[in-house]
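Alright, structures below, take your time with them.
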Structure P
Amino acid sequence: MNNLDFPQWLQEEMNKRGWGQSDLAREARINRQVIWGYLNRNKKPNRDILVKIAKAFDVPPEDVYMMAGFELSKPDINDPWIRKMVHKLSRVPASMRETVSKTVDAFISK
């Protein structure tokens, strides 16, 4: 991530895509006033809206949560299953990581 605050990050992400507020609102299926409120610091970010913004930008929701200042829950490293999965995932070749990530996302979203 970077050192921008959420409104700056949001504007930067829109700029990268050549989008205005209306474009993001349409892609995220949210009201343009919500985007305006975030950019002008008049509205506090909402997790449900942030998920829609993440989908519109095609970025992980966790990235958007972090930029919006939300704490992310940390995995229980004492859980043997989590440790085993972390070990397995760390061995996935870089060329296959996107495929593995999409596969895991498909299971999670069910």
Structure Q
Amino acid sequence: MGSWGFKPWENDTAADFCDKYLEKIPITALIQIGLESPIYEEVRIAAWLLRQIGINFIYPNNSYKKDIKKAIARIEEILRNQELLRQWCDPNGLIADLYNNLEALKERIES
């Protein structure tokens, strides 16, 4: 995997994931596929997409709170994977970005 930053979209895996699916399936399906993925970069881009549109009356179905809870659990799983975090090009930036997304998703679920 090539990465050029710590943002969810700043790596080849996320770019390939979006390129592979975005024009072919609905965005909610893309998010759900990403949240179920064993590949953490796909989980991160799916959680980021959900953060952008996971809002009542915007998310195309009524599962946005369920999907947000799943995204929170998957981000927490990534944060527990110390081996993965140490391998990243900017571990501190990655951890800060993960916590930023985690907090934003938690705020969304509480609203």
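Read the figures in this text as sums done on the coordinates, not as results from a lab. These numbers come from a predicted model, not from an experiment. Cβ atoms are built from the backbone, for glycine too; each structure is taken alone.
In this comparison of P, Q, the computed figure 26 for relative contact order in percent (Cα under 8 Å, 6 or more apart) is attributed to Q. With mean count of other Cβ atoms within 10 Å over residues 38-45 computed over the structures P, Q, the top value is the one for Q, the highest of the group.
Here Kirkwood radius over Cα pairs in Å was calculated and came to 14.0; which of the structures P, Q was it taken from? Answer by label: Q.
One of P, Q was used to compute helix-only ellipticity at 222 nm (-39500 (n - 2.57) for each DSSP H run of 4 or more, over all residues; to 500), and the result was -18500. Which label is that? Checking each candidate, the match is P.
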